[in-house]
Each structure stands twice: as structure tokens, then as C-alpha cells.
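Chemist: Take a look at the structures below.
Here, each number is a calculation from the coordinates, and none is a lab measurement. Remember, it's a predicted structure, so these values are computed and weren't measured experimentally.
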Structure I
Amino acid sequence: MDESASSLPGRCTDIVTQKRKKERVSLFVEGSFLDGFHRAVIEKAGISKGDLISEERYRELCRLDRQHQLNDQIYRWLAVRNHCSGEIVRKSLAKGFTSEEARDALKPFIEKGYLDDALFAEAFSREKKDRYGWGPAKIRQALAQKGIKKQYIDFALENTFTEDHLNDALEQAALSAAKRLMRAEPGLKRRKKLADFLIRRGFPGHKVMEKCDELLKKLENEEL
């Protein structure tokens, strides 16, 4: 950008649609190519032939073009699946955008309801519990790593793991690994293997110890 801006100020002499990317145009100043921009950026800025392109105006066009590129990318990410704000920021940084650009880009998506960390946390918690048998501790860790605020995590887990839901989730997790757990020798070894498995899945240690014998009995009855 600095090298291109060194020839400014100058008059826009042409705006040409690019052959490979019809949505982008090439901007010419004093007969020389200056840079490429999305057509929507040029239209939004109101650039037309004969306009004076100063260095300041050029830098603003570049800023708007990067903003447009990032917004378009965020829409593509959201089309694949729901994301939380932290995921969008990390992916944006990986694409070469700055933290400031990423944070600014989030605002309209949050305002429109396309990004909602509280709803994301609830949906994520339910999915991991129902489909993968995760316990609250494992879900909490995963959400925290995604940058979800603690109050959203707490609220999501409270709704996902009521007392009855927690007991059901413990049972489902144990049943999902029944064949593997039953390979252990009966007695203390089998009990320990079940407890270790459930704790690794993220269930509270005190709840696992409280329910372990009951769950083990159920598994052994299922095997009979």
C-alpha cells in the first residue's frame, strides 16, 4: 500500500472490472493502476472518474476493502456452522487481519443476532452432553478455550445440567462405554475404570463417586 500511495494525489482516470473476479475492480490514477477493490467499496465511497484520490482517501479505501473482505469471510464461516465471537477473532487473525479489525467486524453481526455467545454456549453444551456424553467440567473447559465469558458458561451449564439431567447424562455416558468397561476385572478395578472414565468425560468427582456403584450394577445387569 505505501508504494502505491507514493504516487498520490492524482485523478481517477478509470475504473475497470477485473476479468477473473467480476465483483472487483481495478482503480487507475493518472493512467496507472493504483489498486484493486471490491465494487461495493468503490460505490460506497462514491469514487468516479475525475475524482481526486489523495493518500488519505486511498488508505480509507484500503481499510474499507479489508473490512468488506472480512465481513464476507465471516458470513461464509457462519454459513457452515454457528460460531462464537472468540472463534471468529481467532480465524480472522489466522487470515491476516488485525485484532482491531476483527473486533470491529463483530459488532454488526452481534447487533443483528448472527453472533450470540450466550446462545452458542447453551447449544454447544446441549450438543456435547446429548451427542458425545460430555460432563459439565469438560464442556466448561472447551467453552472457556473458545473465549466464552464465564457468566454465559455458568448459565448454559445450569440449564443443561439440572440434577435429573446430570444423572441421566452420567448413565448415558457409562452405557456408551459399557463394552470397554466390562472388559476390566469385576470389583474394584472395574469400579475404578468406570470412575476414571466418567471423570475424564468431565463429570464432577463427588457425583461420580456417589453414583458409581449404582451405575456399575446397571452395566453389569445389562451385560447379563
Structure II
Amino acid sequence: MDKRGGGRRTVFVSFSGIDGAGKSTQIEGLARHLTQEGLRVHVVRFWDDIARLKEIRETSGHKIFKGDNGIGTPSEPIHRRDKNVQSGIMTCVRLFLYFVDAVSTRLAVNKTLRCGYDLVIFDRYTYDELANLNLGNPIIRGYVRMIMSFVPRPDVSYLLDADPVQARARKPEYPLKFVRTNREAYLKLAYLVGSLTVIRAMHVREVEAEVIRHAVRELSYEVVDYPPDKWAVEGQ
């Protein structure tokens, strides 16, 4: 296997998608697989490690718009009021926050890539913020291009597509109408920025196999692949 050495550079990957698309599951699967192959893998959590001015986000979502805090689960659904609130004022706030986060992202990427890891995986990235904007507006599209010219582009950016109904069932936080709209925004963003690898909605084991296969191929890692009949059995 081609392990790090001889000046091999750190590879930079990101995962994006609507809430409930399975990003955490696929990140864990890819990280586990490559770690077992002897690679040094580091995961960066966008909302924990990158996002700034979190008190503004919490105030707008919880205190101003009376939304719930936390993460929704099938047994304990919640009703968040933040990125699904669309208004001129909130758009202006988002444009400011996302620019601040873009600066934070650039600094974090440059710092992390100097730490000697073989692979750095970002759990969500700038794409996940830009998908909250009205991409039908030409001014917003110009803003998106400006941000993406400033933020480092990952070597591979995965967009995990998902059925909105199933995604919301796994993570019930926003109305189904918004989840559907948000999915469409991600697909529009993929077309706009031209650097997102869309993984179509499939069974979780099939998605995992596709992500690993693609990562191995694109990142030139010589690792052992999952046999197809294994996921067919485990996916029953």
C-alpha cells in the first residue's frame, strides 16, 4: 500500500449534504477504512472547529425565532428555526457570518494541512453554508463565486444526496418542505461551483462502498476494497 512518505502531501476531503444524509456515518466509515490501512486520518468538525460567532446564530434561532436547540432524533424530534428562516435581514446576516467563517476556514485548512496527516476530512464545509442562500439570485451567485475563490478547494468534495423524506425521518429538525428545498439548493450549488462529487442516494452500505472506491481511485491510495457480496449481505 502507498503510505505517506517521501514528501507525500496531505490529502484534503470534505463531506456535505442535507441534514440526515448520513455524512457522519460515511466519514466514520472512510476514516476507519483508511486508518486500518495505516494512514493517519484527522477529522475536522465544521460547526465545532470552524464556525465563528456562534452566539449570534443561537440568538437568532432560539431567542428571536423561538426555535429549539439541539439535534433532533426519531424518538425526540425538534423544531429548529435558523437556516430555514428566509428574509432579507437574515440573508444579510448570513452573508456576513459566512464571510467570517470563510476566513476561519482558510486559516484552519492551512494550519491543519501542516500537521503531517495523510488525510484530513472536513465534516461539512463552506458548501453547507452556501446551500442556505437563494442561488437563483445573481447577486448571491456572485457572492458564492467570491467565497469559493477565497476558500481552499478540497481535493475531493463529496455531496451525499438523500431522499428528503428518509433524511428527515433520521434527523427530524426542519419541515419537510425546507428539506426538499435545501436538497435542490445543494444540487444547484454543485452545478454552480463545479467541484462537488455527487453520491446518489443508496443504501448506507452501498454509499460507503462507493465513497471508499472513489476515494481510493481519486486519491491514489492502494487499499483493499470491500467485496460487493459483503455489502449485499450486510445491507439486508
Structure III
Amino acid sequence: MTAIYIRIHDEIKHQIETGVFEVGQRLPSERVMAEQFGVSRMTLRQAVTSLVEEGILTRYVGSGTFVASDRVREKMRGTTSFTEIIQNLGKTPSSKVLSYQKTKANEVECDKLQLKKGAQIIRMERIRYADELPICYEVASIPYRLIEDFAKNDIANHFYDTLANAGKKIGRSEQIISAKIVNKEIANFLSIKQSSAILALTQISYFANSDETPFEYVLSQYVGERFEFYLER
């Protein structure tokens, strides 16, 4: 006689294959699904765990269990906002601002943004999401003089659109990607295990003007299993 958890495993897999649960969709909670199948949560967990081990489902600490989906993919060509990338993939982008402060640029920020010592910047720390799933942690540094007339929400949630609406044309960007191990704090932000591999991206973005003025310096850490970059020549 087939074990109960295997029958549940097969039923959930069938529901995924027939579109009841779509790629990237979050499954109901263990309690709800256990009630639906009329089994204990332990039995339900066995079935779900076996599907996770097979790569059919993906479990994220603090976020839930999802039907395994393709990674978000960014084409490494030109300068594109995270919001635009996610929307082009049919997903819903969102952000959580962890900190937003006006401060003096440090030595590295002055160098990258071509600022004089003591220049003011807005330094913004936030988590970026696709369909409520955390994709990356980033720290963005922006010259204050470029955005002093804009509201915090315009910068934190609609930065590139805000620049475009102000007549600023966005040009090229310089990007450096490397692999690293995430620390405990960032792992908690991204709902991944400590010491997981991530993709670290350093990016400087420029306006498309005669001087190619840098307007943004960003340090991002992307969850490797949820995001990938590819080159197009």
C-alpha cells in the first residue's frame, strides 16, 4: 500500500503539472494544506519536503514554499532599472526601504560619483522583491544636489522614472559582478541560509550628457538561485 505522504506528493505534483499551482506561486500554509488533505502537518511536511528535494518546490525561510520558478534574468546591456526588469518578466516589483539618509560621501563614493570631499549624498539601503520574493539587498548612493527637489518616495520607489520625468536621459553603466558568501544580517533580509552564495554587483550609472555625469553608485547582493545575469553582444 502506498504511503500517505507519497500519495499527497503525487497529488501536489499533479496539481502543478495541470496548472492548479503556477510556476512561482506560493503554496498555502502547511496548516491549510494539511486540512485540505485530511492529514497531520507532519505527513504534509514529508510530502512537501520530498518535492523540495526533487526541485519541484522551493522553500524560503520566512517566506513560504513556492513552485520552483526560473530565475529572474537581467540582460547586461545598457542601464535598466530593477523595476523595469521585473515588470518585463510579468512579475510585480516592490521595495522595502531599510534606511534613507542624507550624509557626507565617503572616500569611495566621492571617487565613484566624481564628487568633492565633503559633498552630500543620499545613501539608501533597501530590499528589492519580485512577486514578494526577496531578490536583492542594495545600498545606493546618489549625489544630493541631483535629487534635492524630489520627495523621498520619488527616489526610493520610482528613481529612474523620476529622473526621466525631470528630463534627465539615462546613459551607460559600468558593472562589476563577483561571487561571495552572504553574511548573517543580509541572509536574514533575503530569507536565505547564512553562508549561501550570492552575486555581488557594483554599478555606476551615468547620464547621457556630454560629461557623462555619474548619478548613482550601487552595491547590490543578489540571491544566486533567484537571479542571473547574461551578456548579449
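Chemist: Out of I, II, III, choose the structure whose coordinates give helix-only ellipticity at 222 nm (-39500 (n - 2.57) for each DSSP H run of 4 or more, over all residues; to 500) equal to -9000 when calculated. Please list the in-between numbers first.
Modeler: Values: I: -20500; II: -14500; III: -9000.
Only one of I, II, III returns -9000 for helix-only ellipticity at 222 nm (-39500 (n - 2.57) for each DSSP H run of 4 or more, over all residues; to 500), namely III.
Chemist: While we're here: In terms of mean projected area of the Cα convex hull in nm², which of structures I, II, III is highest? Please list the in-between numbers first.
Modeler: Numbers: I: 17.1; II: 13.2; III: 15.4.
Of structures I, II, III, the maximum of mean projected area of the Cα convex hull in nm² occurs in I.
Chemist: If you don't mind, there's one more thing I want to ask. Here relative contact order in percent (Cα under 8 Å, 6 or more apart) was calculated and came to 18; which of the structures I, II, III was it taken from?
Modeler: On the way: I: 13; II: 32; III: 18.
Going label by label, the one that fits is III.
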